[in-house]
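Bear in mind these aren't lab numbers, they're just calculated from the coordinates by the rules spelled out. Bear in mind the structure is a predicted one, so any value in this text is a computation, not a measurement. Cβ atoms are built from the backbone, for glycine too; each structure is taken alone.
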Structure P
Amino acid sequence: MRLRIDLAYDGGAFHGWATQPGLRTVQGHLEAALTTVLRLDRIDTVCAGRTDTGVHARGQVVHCDVAELHPQLQRRLNGVLPSEIRVHRVVEAPPGFDARFSALWRRYAYRIADRVDLVDPLVRSHVLVWERELDLDAMNDAAQHLLGQQDFAAFCRRRVGATTIRTLLDLHWSRSPEGLAVADVRADAFCHGMVRSLVGCLLAVGEGRREIAWPAAILAVTERDASVVVAEAQGLTLEEVAYPPDDELASRAVTTRARRDG
């Protein structure tokens with residue numbers, strides 16, 4: 001049986017999602033909790049988006065394969081997980097479901113306090129403090145030239161054998177009710193460091209150091225550019241992952257795998 005697990009976590013407490021020997025990671029704690037509760041020697045999990053060190057998640061999705069769905073598994077997992085991780089739902093996944101490859105898109109939000117009156121010490125680990133007020137209109141104008149299917153190599157850390165071609169569906173800046181500058185970023189998938197690099201590039205536009213056309217020029221180079229500063233991790237949160245209807249999950253996974261492998 002395949003389980004779907006929906007969870008949230010404070011990424012500031014972890015060295016990213018993926019298990020690493022000797023380091024505190026979300027995957028490491030989740031798999032340890034599962035093996036404890038289910039009394040297994042080992043269990044492997046797959047997530048929708050492998051968040052980096054310090055990046056948070058409100059809508060992470062994970063799958064794993066087990067013999068059966070144990071009663072009150074959600075409550076029992078939360079009883080042994082550290083307080084920085086909370087499981088919101090555990091259900092039997094539909095046939096063909098793959099947390100990673102069945103996903104249609106992932107949505108991240110990046111939050112910035114760019115005025116001194118917006119700086120709230122109570123959320124300092126989830127919001128980037130920026131000393132200069134940002135021009136969101138200029139940032140949105142620059143972002144429009146980054147949308148669509150592109151090679152985002154200029155904004156990614158390359159991994160051997162991995163493609164850097166992604167479809168950026170949305171990248172829009174707005175003000176939250178509290179006044180924070182918030183970027184909503186949605187794509188079919190993201191390569192390593194992509195969102196934080198895009199944000200860092202647009203920050204240079206927003207504070208007037210670069211022209212509106214600069215991000216598009218960086219994108220066109222299709223290789224990593226040292227002039228793009230990667231934004232700090234604490235402002236970034238994985239908010240949501242979308243999936244197709246149940247009867248399209250398997251075909252979506254096949255299509256995504258073929259594209260990643262091609």
Structure Q
Amino acid sequence: MQDLRLNNLLCAMDGDGIATVTLNRAAKRNALNAETIEELVAVFSALPAWGARAMVLRAEGPHFCAGLDLVEHGREDRSPAEFMRICLRWHEAFNKIEYGGVPVIAALRGAVVGGGLELASSVHIRVMDETTYFGLPEGQRGLFTGGGATIRVPRLIGQARMVDMMLTGRLYSGDEAVQVGLAQYRVTDSEAMAYDLARRVAQNTPLSNFAACSAISHMQNMSGLDAAYAEAMVAGIVNTQDAARGRLDSFAQGTAQKIKPGEEG
């Protein structure tokens with residue numbers, strides 16, 4: 001971690017390969033400025049190479065992320081071309097998360113709005129607590145999403161709900177947020193559950209996790225015929241890996257853990 005010079009993020013990894021990435025601009029409700037985006041690119045490029053088996057994305061303070069740093073945006077008075085380049089860096093950061101091949105679990109609290117929802121929608125598992133709310137307020141601010149919301153949020157909740165959120169400022173929270181697909185879990189302590197899930201998925205073989213956390217997203221971008229071919233290719237590699245042989249032997253001998261109703265995973 002000493003190779004990363006971070007001003008807006010905290011980054012650590014324990015001996016089990018569980019990495020923690022923390023948004024550390026609590027005074028700004030963890031709004032994303034240009035420097036933070038560059039740090040996200042750097043961190044999510046480095047951690048897979050350093051052997052992370054799972055990652056927890058969390059935030060300091062009462063809010064996960066309030067989106068684009070509007071103070072910086074107004075002060076910089078960027079040209080259309082300059083802001084387009086900023087947006088492309090947002091895409092680079094969030095693609096590193098979604099396609100990086102290591103499971104990323106977000107512990108959500110408070111505001112997950114605008115660019116904060118774009119960030120959250122790029123992770124693989126979202127855990128919200130009772131304070132969490134989701135919104136896309138760009139329409140009320142004379143803005144439009146630029147960090148991937150039009151790509152990822154409709155996958156979670158559908159196009160019509162996203163358009164409604166942008167036009168009317170509708171917020172989702174509580175059970176409704178889980179029901180529409182903005183989070184997979186709603187719990188009292190989102191961080192505790194995020195780490196529980198991270199420890200669980202870290203026990204999978206890295207190649208299986210890599211496939212689940214990158215191949216599925218790629219296949220969603222393909223035609224059905226191309227996706228079927230790609231799925232067969234990935235299955236051919238993953239399902240014959242040496243690391244799985246002991247697990248398959250345990251299953252054949254009846255000693256593997258049984259999957260029962262009421263037991264997640």
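Values computed for the structure shown
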| read-out | value |
| --- | --- |
| Structures P, Q, by distance in nm of label points 7 Å out along Cα→Cβ at positions 47 and 239: label with the highest value | Q |
| helix-only ellipticity at 222 nm (-39500 (n - 2.57) for each DSSP H run of 4 or more, over all residues; to 500) from the coordinates reads -7000; which among P, Q | P |
| Value 17.4, calculated as mean count of other Cβ atoms within 10 Å over residues 31-38, assigned to which of P, Q | P |
| FRET efficiency 1/(1 + (r/R0)^6) of positions 111 and 231 (r between Cβ atoms, R0 = 41 Å, to 0.05) - highest-scoring structure of P, Q | P |
| If mean projected area of the Cα convex hull in nm², for residues 87-174 alone is computed and equals 9.4, the structure in P, Q | P |
| Answer label among P, Q for the case where mean count of other Cβ atoms within 10 Å over residues 7-14, calculated from the coordinates, equals 20.9 | P |
| Among P, Q, structure where Rg and Dmax of the Cα atoms in Å as derived comes to 19.1, 58 | P |
| Answer label among P, Q for the case where relative contact order in percent (Cα under 8 Å, 6 or more apart), calculated from the coordinates, equals 17 | Q |
